[in-house]
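Some structures to go through are shown next.
Just so it is clear, none of the values below were taken in a lab; they were calculated from the coordinates. Computed from a prediction, not measured in an experiment: that's the story for all the values here. Cβ atoms are built from the backbone, for glycine too; each structure is taken alone.
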Structure I
Amino acid sequence: MFEDRTVLITGAASGLGRAWAEGFSADGATVIAVDINREGLDEVPGAFHLQVDVGNPAEVKQMIADAVKLTGRIDVLFNNAGMGFNKRLENSADGDFEHHVAVHLFAMVNAMRAAIPHMRAQNYGRIINTISRNAEYDSIGTSAYSAAKAGMWAASRVAAAELKDTNILVNMLIPGPTRTAIWGKDMPQFQEPSATYPTAKMLASLADDEASGKVYWNEREYPLFREGN
C-alpha cells in the first residue's frame, strides 16, 4: 500500500510515533523517524533517523529539507511530537507554557509550512496531526497542553480549507488513553500504542477525494468542539 511513499513521523523514538514507524515500515513505506532522543531513535528499526528539536523552527525547516533530500519526496507527514504538562498555571515557570506550545503547535505549523510546497509540487500529500480531547476539557494542570491541542485543531482546519483545491489532505488523530511516556507513570489500563496504528494507516492512505479538516479516533470521525458533545 505504501510502496514508493515517504512517511515522516515526529516523536518517533517511543510511544505512538515508534508504533507508527514500525507499522508503516512493515507496510512498505520509506519511514523517516524524527525525535530529539538520539538513543531512542537508534532503536527504531527500518527507518531513516533524524535527530531534531521540533521546538526550534530552524531545525523543523531543515528536517523537511533533509527528508526530501533523503528520499526525493514527502508523502505523509505526522506531526506527533509532544510532552506532558501537568502544572497549575500559577506554579509554572517563565517560559514553560511557551515551550510546551512551541513543541506541539508551532512545530506543527512550521512543519506544514515547509512541507506543503513539496506536496504541491508532487500533487500529493497527507498531513496528520496528533491532538487530544483535552482541547475541549478543563482538566487541572493541563493549561498549556489543552491550549496547544486546541490551537492545533484550529490551525489544521484552516490549513485544510486553504488546500481544498489540491490533493493535500489535512486531518487530525486522537489516540485516546494510550500507555506512553507523556503520562509520566505506568497506566496498565491504557491501550498499547500499536492499537492506534489502524487509524494512522487509514488517514495516511485516504483517497484523493476523501475527508480533510476532520478529527478521527478509532477509525471514526470524532465531533471535537461540536455542540452536544
Structure II
Amino acid sequence: MVDVVQFVAAAAGFAPALALMFYTLRDYTFPKVKKPFFDDRKLFAFFALGIVLGMVLFAFEAWGQTVSVTETFLLLVLGFAAMEELLKLIILNWRKFQRKVDTAFYGLSMGLGISATFAFANIYSAALGVEDLQWYELLGFSLLGVMFVPLHGATTALIGVGVARGEAMGYFAEALLIHLSFGLLYESFFLASDLGSPLDTLGVVGLAAAAIIAAYGYFKVHTLSLPALVRDAKRLGRSK
C-alpha cells in the first residue's frame, strides 16, 4: 500500500506542475516563437531548485505544526506564508536577474518545482497518518495537495514578473496577499473539523474559496501578467 501511496502522491504533485509549466511556457519558446524568451537549461535548473526548496519548506512547516497550539496556529500560517514568499523574493531578486524578462519564467518554473514536492510531501504524510487507508481518503488528500500547485506557481511567477519589471516589492505584496488569503481559508477547513461539526460547512466553504484564489492567481499570471510583460518588452525593444 505504501508503494501505491507514493505513486499517487508523486503523480498528484508532479503531473499538474509539469502540465502547467508546459501549458504556460509553450507560447514563449520554439516553435511558437523563433527566439525563446528563456534558456531551457536555466528553466530546469530553477525547477530543480524549487524541488529542493519544496521539501525544505514542507519539513519546516511540519515541524511548526507539531509545536503549535490552536491559539498560535493562525499566526504560524501567516508567518510561514510571509517566510516562503520572502525566500522566493531573495532568490529571484539577485542583481543579475533584475529587469530581465526571462526572470519571470524562471520564477514560474521554480514555483512549480516547489509545488511539486510540497504537494507530494503533504499528500504522502497525510496518507501515512491514516490506518487502513481507503481509496477515497487518498483521493481527498490528493485533491487537497494539488491546490498548492497553482498557488506556488502563481506567487513565485508574480515575484519574478516584479523583478523583471523593476517593481519587485509591489508584486511581492500581491503574491503575499494571495498566499495569506489562501493559507487562512485553507486552514479554516481543518480548524472547523477540529472544533466540531456545526462548523464543517464553513470549513468546506473556506476550502472552496482557497481553491478559487489559487486558481485565479495562476489564471492571472497565465493570461495577464506574463503576456503583458512580454508585450512591454517587445515594445521597448522596438523603441530602442
Structure III
Amino acid sequence: MSAIIHLQDLRKSYFMGQMELKVLKGITLDIHKNEYVALMGPSGSGKSTLMNILGCLDTPTNGTYVLNNHDVSKMDDDSLAEIRNKEIGFVFQQFNLLPRLTALENVALPLIYAGVGKNERKDKAMEVLEMVNLTDRSHHKPNEMSGGQCQRVAIARALVNDPAIILADEPTGNLDSKTSYEIMDIFNKIHDNGNTVVLVTHEEDIAKYSQRIIRLRDGVVESDRAMEMAELGSK
C-alpha cells in the first residue's frame, strides 16, 4: 500500500545569525490512506513544526516530503499554496472563521479559491454542513453560534474540497469535555467515510480516538504504535 504521506530523514532548522536551532532532527515515517493518526509530544518536541510542514505552510531544511505522490519538499510558495488548497483540509484550535461571513459562506471559501461556480459552491457547502449536522445554522455568523458549532463549521470547511488529508491542530483545545467528545465523534465519522486524519493533541483521551499514536521528543520520533484493539473498543 503506497503512503499518502512519506517523510524521509526530514529535518528543519531555524537560523538566528550564526546560530542554528535544530527543531526536527531526522523524521522518517509513512502515513497511509484512511489512517487515523495522533501526533503527540511535549512543548518544544517539534510537533507544531512538523504539522506546519505536513500542511505545506513551511518547508523542510533537508529531507523528503511526498504528499499524495507530489514531492512538496522542494516546491516554491505558489506551488505549495496550490497543493495546500487541493490536498489538505485544516481544522484549527481557534476555528479561524471570518466573523462577517455566515457558516455557509465560511465553508464555501476554499471553493472560491478553487474556481468553483457560485451555485455549485452553495450546493457543496450545504452538503458538508449537513454532514456535521449544521444545516439549520447555515445563515448564522460565528458570533451567533457556540464554540462547538463554530468548530463544526471549521470541519465542514476543511472537508469541502475533498482533500487527501485532514490536518487537525488541537481541534478540541477551546472546547469543554462534552463538546470535545461530540467533535471527536465527527472526526470518527470523517475517518469512517474514507478520509485520512492527522490530529495534533496533548490530551491522551483525545489521542485514543486515533488508530495510531506517534510521539515526538526533541525533534525525533520517540515512539510510533498502533492502538490496541482493546483500547479502541473501550472508547
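Of the structures labelled I, II, III, one was used to calculate mean count of other Cβ atoms within 10 Å over residues 30-37, giving 18.0. Name it. Show your work: numbers first, answer last.
Numbers: I: 24.5; II: 10.5; III: 18.0.
Computed on structure III.
Which structure, out of I, II, III, was distance in nm of label points 7 Å out along Cα→Cβ at positions 62 and 102 derived from, given a value of 5.4?
Numbers: I: 1.5; II: 3.5; III: 5.4.
Computed on structure III.
Compare relative contact order in percent (Cα under 8 Å, 6 or more apart) across structures I, II, III and report the one with the greatest value. Walk me through the numbers before you get to the answer.
Working: I: 18; II: 24; III: 27.
Result for relative contact order in percent (Cα under 8 Å, 6 or more apart) over I, II, III: largest is III.
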